[in-house]
Structure P
Amino acid sequence: MTYAEFLSWAAYRNRRGSFNQGMRVEAGAALNASILANVNSKRGGFKQVDFMPHAEEAPMSLEEAMESWS
C-alpha cells in the first residue's frame, strides 16, 4: 500500500467511522436506547455514548468547557 492510499483510507475512516461491524451495530443500538431513555425520562440528557460500553466519550473541547463554566 502506498502512502497516498494509506492517507486516502485514513481520511475515509475519519469521516465514516470504524470498519468494525460490531461497533457499528453497537452504535445503532445505543442510538435507539438513548432516544428511548430521553423520551421516557423526566430529566433526559442521555447521550449515545452512555449506552456504548466499548466506546469512550470524546474529550470536551475548549469552547464546550468554557460554556459549561458559565
Structure Q
Amino acid sequence: MTIDRAVMMFAGFMVLVSLGLGFYVSPWWFLLTGFVGLNLIQASVSGFCPAAMVFRKLGCPAGVAFK
C-alpha cells in the first residue's frame, strides 16, 4: 500500500469514526470531520501532510502525490 492510499484510507476512516461519534456521543465530534476535510484541502494545495510523514516513517512506499 502506498502512502497516497494509506492517507486516503486513514482520512476516510477518521471521517466515518467522527460521524459515528457525532451521531451517538456528541455533536462536537463533527469538528473532527471538518478538520479532516480542511487537512485534505491544504494537503492537496501545499503537498504537506503530517499523516503522510507518519506513514513514510512506518515504511510505506512513496506514491504519486506524497514522495
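FYI, it's all coordinate maths here, none of it is from the lab. Values in this document were obtained by computation on a predicted structure and should not be read as measured data. Cβ atoms are built from the backbone, for glycine too; each structure is taken alone.
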Which one of P, Q has mean count of other Cβ atoms within 10 Å over residues 14-21, as calculated from the coordinates, equal to 14.8? Q
From P, Q, which structure was relative contact order in percent (Cα under 8 Å, 6 or more apart) = 21 calculated on? P
For Rg and Dmax of the Cα atoms in Å computed as 13.0, 38, the structure of P, Q it came from: Q
One of P, Q was used to calculate helix-only ellipticity at 222 nm (-39500 (n - 2.57) for each DSSP H run of 4 or more, over all residues; to 500), yielding -19000; that structure is P
